[in-house]
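Structures incoming, each one as structure tokens.
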Structure I
Amino acid sequence: MAEGTKTIVSNRKARYEYHIDERVEAGLMLTGTEVKSLRTGKANLQEAFCAAVGGEIFLQQCHIAPYTHGNRMNHEPLRPRKLLLHRKEIEKLAKATQQKGYTLIPLRLYFKNGRAKLEIGLGKGKKLHDKRADIAERDSKRRLDRIRKGGGDD
């Protein structure tokens, strides 16, 4: 994690469900109450995804809870939020999502130097056997670490 970053929420399930090929950092276009709500850590990326619409990329289905001290001008929790990327990055990601099986997955929402950023990954969905292999690999690694830590006695 880089200097000056504070993670708000991460999408742990994304690494289990997808093979992440590439990662990109994007800014978010937010309202004032959304930023205040994010500072209190009230966000959820579990059902979120990114979609290219009309030459722009939007974060869809990301739930940012309404700010508790907000008035009638409070934001809508599930509204689409525009991602701030360079034109070439948008074109590259949009072209990649046109390929079969690739999608844009939000991985992590964080503050960097006071600005809200979203780490998005270009990923391909895993098959069931891939997920099983990941679980088996993780279990064997955990077992080896336990043996090393315990000094080898079983």
Structure II
Amino acid sequence: MEPKIITTNRRARHDYYIEETMEAGIALTGTEVKSLRKGKGNLNDCYAQVVDEEVYLYNCHISPYDFGNRFNHDPLRPRKLLLHKEEIRRLIGKTSQKGFTLVPLTMYFDKNNRVKLKLALAKGKKTYDKREDLARRDAEREMARALRGKE
């Protein structure tokens, strides 16, 4: 069964070079999961950070559940990511190097209906790199269009 994607961070591939990716679980409350089932999650401006050998997700907006009343959650609270100790230690080593950041790419439900996060170890792009990528993508699109027109 294919995972059901809740939300993606479309800016991540534009703003960062993705070095490697990994899957992480997220510690959520009941109202957060219910809200995500309705598709009310947002990964824009979201990042992860290692704090005291634990990984946390910051600025991830999950809208309050409509019928959550007093049990509702804070939409921007830091959320703990569930990773193995070896993975966390490796991330500590990598993120301590200059320029590496932990960026979430997608949030989805896996085959067991658990919320998972595809997390990327990424390096920031400079403005001229972004322009280069856009120009390359436009050139590829033009070539594909020209080839389609010839046939």
Structure III
Amino acid sequence: MGEHTQITLKSDSAEKTTLLGQRCAQFCRAGDVVLLEGALGGGKTTFVRGFARGCGSEDPVRSPTFTLLRRYQARPVLYHMDLYRIAPDEVFSAGLDEYWYAPDTVCVIEWGEKVERYLPRFLKITFSFLERDVRLMKLSLKGFPGRDIVVSDAP
């Protein structure tokens, strides 16, 4: 049952975080929204680098902290948002909500907790530190009955 599916992945390097991003991209489908939350330096942008590769993009991935939105040529097309510098109500005046469920796209949103309450369905990934160089990524689904998370951190 997708509504309550939750798994935890573990990464001890940037390379593994990138690999886990690739694996998560293979789980996602066009029309999905992925929310990323966690502390600065938690691995969110590194994860998106792998996610973009998993969608077939060869574009260089950079944090959209100052631009708010980046588009990567992929299948499906990938929109990468960073809401760190924006208030939740500004998301709508900036028109960013138009990208959330655009057909043939996946939207990945860093600092997604700012807009979580407005979204009926999403995959949420919460990044936390277990040790200095070890991160945990807790994945959970909301609004996907009958869909389960199938991603592993095994080599």
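Bear in mind that the values in this text are calculations on the coordinates, not laboratory data. None of these values were measured; they are calculated from a predicted model. Cβ atoms are built from the backbone, for glycine too; each structure is taken alone.
Given a computed value of 3.4 for distance in nm of label points 7 Å out along Cα→Cβ at positions 21 and 37, which structure among I, II, III does it belong to? List each step's numbers first, then the result.
Details: I: 3.4; II: 2.6; III: 2.1.
Source structure: I.
If distance in nm of label points 7 Å out along Cα→Cβ at positions 69 and 141 comes out at 4.2 when worked out from the coordinates, which of I, II, III was used?
I
From I, II, III, which structure was distance in nm of label points 7 Å out along Cα→Cβ at positions 61 and 93 = 3.8 calculated on?
Label of the originating structure: II.
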